[in-house]
Structure I
Amino acid sequence: MGKGTFVEKIIHDKNKGGCGGHTLGVFKQADGSYNGWCFSCHKWERNPYSAMPDDYKPPKARHKTKEEIKEELDKVSKLPTKDLPDRCLNQRTLDYFGVKTGLSQEDGTSVAAHYYPYTKGGEIVGYNVRIVDGKKFFRIGETTVSELEPFGWKQAMRSNSPKLFITEGELDAMSLFKIVMMHNKYKEPTAVISLAGGSSSVSAMGQYVERIRDKFKEVVLVFDQDEAGQKATDTFCKLMPEAKIAKLPLKDANDMLKDGRDKECFNIVMFQAKNRLSGKMVSSEDLWDKAKTRPEFGKSWPWPSLTQMTRGIRSGETYYIGGGVKLGKSCLVNAIATHFIAEHGERVFLCKPEEAPEITARKLAGYAKGRIFDDPNIEFDEIAFDEGAEIIGDNAILYDSYQKTDWEDVKQAIRQAVVQQGCKLAIIDPITCFTVGVSAAERNEILIEIATEAASMAKELDFTLIIFCHLNKPDSGKPHERGGAVQSVQFAGSRGMMRAAHLMIGLEGNKDPDLTPEQRNCRDLVLLEDRNFGESGRVKLWYNKSTGRLAELSPEQADKLGDFMGEDNN
């Protein structure tokens, strides 16, 4: 209503419940509708033209003249000031702030509207009008919030109080004023102001910061204890970092007054307000509610034992998986991505520069159906392929690049996939695609930098990032492709990864051609590093060449296969 443009004043029809005066102001809203406010009986009319003939055409909306505005302001200034019992505010407090009250036409005693005065240069230039019925607001007179002084500004600047309290709204300012005056042994009026336009207008306070600093020794913010109030607090603290913050147990000062907790409110704002910690610092007091949240398992891996060992896949974390050449890292990618899509209904971002996007899509569809679609020796089943493609749908977002890939480009692609496309998992396979053509020394430095940035981005955007890695050759013993154990320090760029990773997982296996097919198709996932729980262990997997899937082996199956695997396999 307050954003409407004035049209005209008409008779407030008695037959329609009006007062009969020529005082019903009509306002045209942005959507073309009309509503009205009667300046005599302080009543809001949803359809001010209901008493007019059907063919009546309202005049064009216009700005009020200075004379019309002055007439309205003069009319408001002659209104009485009454107690607000529902707000526990008395006439004396309202008088101090110059607040006027419009009385109901029906009984002549109950308050129908509050008129909060606003000044410019100390002179009243407008009122913010609160309609009690329906809690609606609009303004008369000067309506540009950024050009209005805060509510109570004139009174605060005249006070001798060394401390200034700032609230979000007028009722809270008056409530806090009353509370402090009730319990402060010094009867000098305290200084309390409120934002001119609620929490959304906090930025306009920037023009008053220096005058506040010159006048007051201490500033205390008493904003609402809701999301909007906390955002306003953040904004104001950027304008005045030295401001202290009072945290009330109820939403605002008026709620504290109505609930009879005025003494508690007084003690909080006077003695318990604190400066906000700067930078990245946070007080434990602000963390207890979050810390009290019971820990839960993250989303499951495709293999139950790995889920149990790691407590699942959690957003905001970064995992590294490393394995020897051609040991099946790509199959792990397909397994994890397909499981995330089919089991959890989440979208996945995939950066696989060693594989064309259409091949990746084909393999995802195959893993989803448990069928092989990329081997010419196996008949291509179009029906099964379509069913697999339907399972994946549009939930895989693929980065189209081949071989050398730029980290800055991929980083922006991940950000877009997470923020705009809703991906909750991003997979890069392998990380060394960002270091093609550089020396070993440069490669490690680049990978350390990427590991740090990747972990920060996953935390910031609240998604899970899984990065697959090549391994450096073991200093001694068997190579990884012949069953050599994987160690954390063998990951390319391991120094940065070990610092940034929540999990580091090794993929072990033995491709010795002298082993049986069953032995060659066995793989172990080895949990090497676990920042959260300090776990370690193995998950036994077996690659099924008929389905293209990696299945977890039961202890009995693993024992049986172990009889064939001999000493050359871990």
Structure II
Amino acid sequence: MIEATRSFKALSEEFVEIGFRHDPVAATNVGIHDYDAELPNDTPEGFAERIAWLSGFEARLASNVDRDVLDPLQRVDLALLRSRIAGMRCDLEQIRTQSRNPVRYPETALLGVFLLVARPFAPLEERKEAMLARLMAIPDYLSGARACLDDVSTAAVDIASEVALTGPGFVDDVVRMLLRGFPGEAERIEHAGARARLGFLQYQDYLEQELRPRATGRFAIGEAVMNAKLEREHLLSMDCAALDELGRAEIERVRGLLEDEARQRDATRSWREQLADAKRRHPESLHLRESYMAEVERARKFVEAHRLAPMPDGKLEIVDTPVFERATTTYSAYLPPAPFDIDQTGYFFITPIDLSRRREEQRQQLEAHSRAAIPLIALHETWPGHHLQLLHGNRAGSRLRRLGDSTLFAEGWALYCEELMFEQGFFEDPATRLFQLRDLLWRACRVVLDVRLQTERITLGEAVAFLVENVGLERPTAEIEIKRFILRPTLPLGYLVGKKLLIEMRDEVKQRLGSRFDLHDFHAALLGSGTIPPALVREDLRTRLGVG
């Protein structure tokens, strides 16, 4: 047993150290700062090296670690590691995202610099050097990645083009920030900025002049690969057919709840009409951020006062969504603190109104921030949603646990929190319940669309129309929604499916504990497992709560 434990710990450390050596931007994102001045080797040779290491690592893990001699928590860690490897190998070897997704490369370059700007993990003087090194590396990085792209869809090129076009403006912002802090280094700062701008412009030119004419591939990964990803990475017992059935059933169920809620409020008008009225009640565009700040603080106090979950230490800042993320971030997003950074500041992004759009589109954007919807968005992203959960995840027991990134758990938890806060009486405006049910309907539609888009049972245009018809989204919003998800198979379904799995766990524990059940203690145990697949959380709870 001792030898098996030692082997497992050594292999776990290798996975963290070598895995992040292969991906310096991911390393920065989790708070490993040995490679902050580098970008990944995202060339065909670099990916081949990564694949070979993963294959060999998985074989050594299988031959050197006997699950049966590990203790219960270590068994969960082992299953977590296996699921992470399965997901990575599926992406690299079966889906071949490096060959199909031209968006990942400008996003990686932008994120690599943005993380150094946004997170104060070290003095600006130190971070500045890493920023300049990454800015200088962008042209070679983007040039080297081109050789990977041999199976690209026109939809992927469209999204990549939007992201790459934001590059020069983002670089300008970084250069201005550095010049304010280090005016004596203007020449080298401006030189690094010029190189980075050139890199994005050259990549944009490559997308339009070289890649688009030969972009005849499909974005869909196919049913067999989708099922393998669901089973091996997410540890789900449901396949595409079962999920499609689940999504359709939830659409009908939630539509019924919406219609009932609308009738109780006003029997003469539909839920769509009532939501349209509520959308017209919104803050002015210049006051969006302060409106969100007020609701975030109200949510924090409510969670604390009602003792819904342990309140971890960690700051929260509310800022504008980075320019390069706005093409795929409709309303808001959240950037958690890195698990291995001392500073535990999370960032709640609000996408500002795009003043370059037509007046009608600006109105539609602003209506998405209805005063009745803001509390829902705020609690989903902050308290008790993503911010609270990921602060707990960053304190999970092992290094592997702290690196957990299960979308089923993270997005499932945030959606679960919307229902939790309704149950606890947080909603002040009755229209907030309508928005919550509409958004739940939206998440049910995501399950169906995720499956059907990835199995080529629906076109992009039909998917947009599906959201407009069933959820009442404005067409521009629906288009951004579909763009956001088509290159991230299994992410869209994670919200609703994750929520349902968490509710099942709560009901199971409540039934077993009876009068001893305490919501705060259940949430403490749940959150203490880390951001890991719900199937492993269920296994973990048996040990943590003694309900096996």
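Tabulated values for the structure
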read-out: Structure responsible for -9000, with helix-only ellipticity at 222 nm (-39500 (n - 2.57) for each DSSP H run of 4 or more, over all residues; to 500) calculated and labels I, II on offer; value: I
read-out: Read-out log10 I(q)/I(0) by the Debye sum over Cα atoms at q = 0.08, 0.09 Å⁻¹, for residues 78-381 alone, computed value -0.50, -0.64, structure in I, II; value: II
read-out: For Cα extents along the principal axes in Å computed as 103, 65, 46, the structure of I, II it came from; value: I
read-out: Structure (I, II) behind the derived value 25.9, 73 of Rg and Dmax of the Cα atoms in Å, for residues 206-365 alone; value: I
read-out: FRET efficiency 1/(1 + (r/R0)^6) of positions 86 and 238 (r between Cβ atoms, R0 = 30 Å, to 0.05) - highest-scoring structure of I, II; value: II
read-out: Structures I, II, by distance in nm of label points 7 Å out along Cα→Cβ at positions 70 and 526: label with the highest value; value: I
read-out: Among I, II, which structure scores highest (criterion: relative contact order in percent (Cα under 8 Å, 6 or more apart)); value: II
read-out: Which of I, II leads on mean count of other Cβ atoms within 10 Å over residues 150-157, largest value; value: I
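Read-outs throughout are calculated quantities, based only on the coordinates presented, and are distinct from any laboratory measurement. No experiment lies behind these values; they were computed from the predicted model shown. Cβ atoms are built from the backbone, for glycine too; each structure is taken alone.
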